[in-house]
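Where a number appears in this text, it was derived from the coordinates with a stated rule and is not lab data. In this text the structure is predicted, and so the values were computed from the model without any measurement. Cβ atoms are built from the backbone, for glycine too; each structure is taken alone.
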Structure 1
Amino acid sequence: MCNYTQVEFRCGHVRYTVRAWCTNYETTHKRCPPSVVAIEFRLDEQCGDCRAPAITPTWLKI
């Protein structure tokens with residue numbers, strides 16, 4: 001199984017990032033069931049869906 005880190009954000013959303021791909025994935029590129037081996041708390045950040053963009057494109061009318 002591939003090893004994942006569970007990342008919890010201030011907004012309450014949870015994301016999973018890969019720590020290491022297993023040898024099965026490296027050869028077949030088919031994902032296997034995740035194995036969460038660590039939990040990381042980013043309580044000073046919001047996830048990418050909730051935070052404001054770093055820059056606002058000039059073509060975007062707000």
Structure 2
Amino acid sequence: MLPGMVLWLVVLFIALSATLILALTLGPLRKAANVRVLRLLAAVQYAAALVLVGARLTGNA
């Protein structure tokens with residue numbers, strides 16, 4: 001059961017990181033030159049979290 005808990009913590013950390021990056025690009029970093037790259041990074045992190053959740057729910061992780 002412990003490895004499953006660690007996976008959920010990793011997913012939570014990834015989702016929180018992506019949310020923080022997205023919030024920064026919508027707030028203080030809104031006018032930054034690389035805002036699209038940062039938003040793309042947040043989208044990739046959300047996708048990674050979804051892949052991990054899907055793998056866990058299907059029993060592959």
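Comparing distance in nm of label points 7 Å out along Cα→Cβ at positions 19 and 35 across 1, 2, which is largest?
2
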For the read-out P(r) over Cα pairs in 5 Å bins from 0, in percent, a value of 4, 16, 18, 14, 13, 12, 10, 7, 4, 1 was computed from one structure; give its label from 1, 2.
1
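Out of 1, 2, which one gives -28000 for helix-only ellipticity at 222 nm (-39500 (n - 2.57) for each DSSP H run of 4 or more, over all residues; to 500) as computed from the coordinates?
On the way: 1: -2000; 2: -28000.
The read-out was computed on structure 2.
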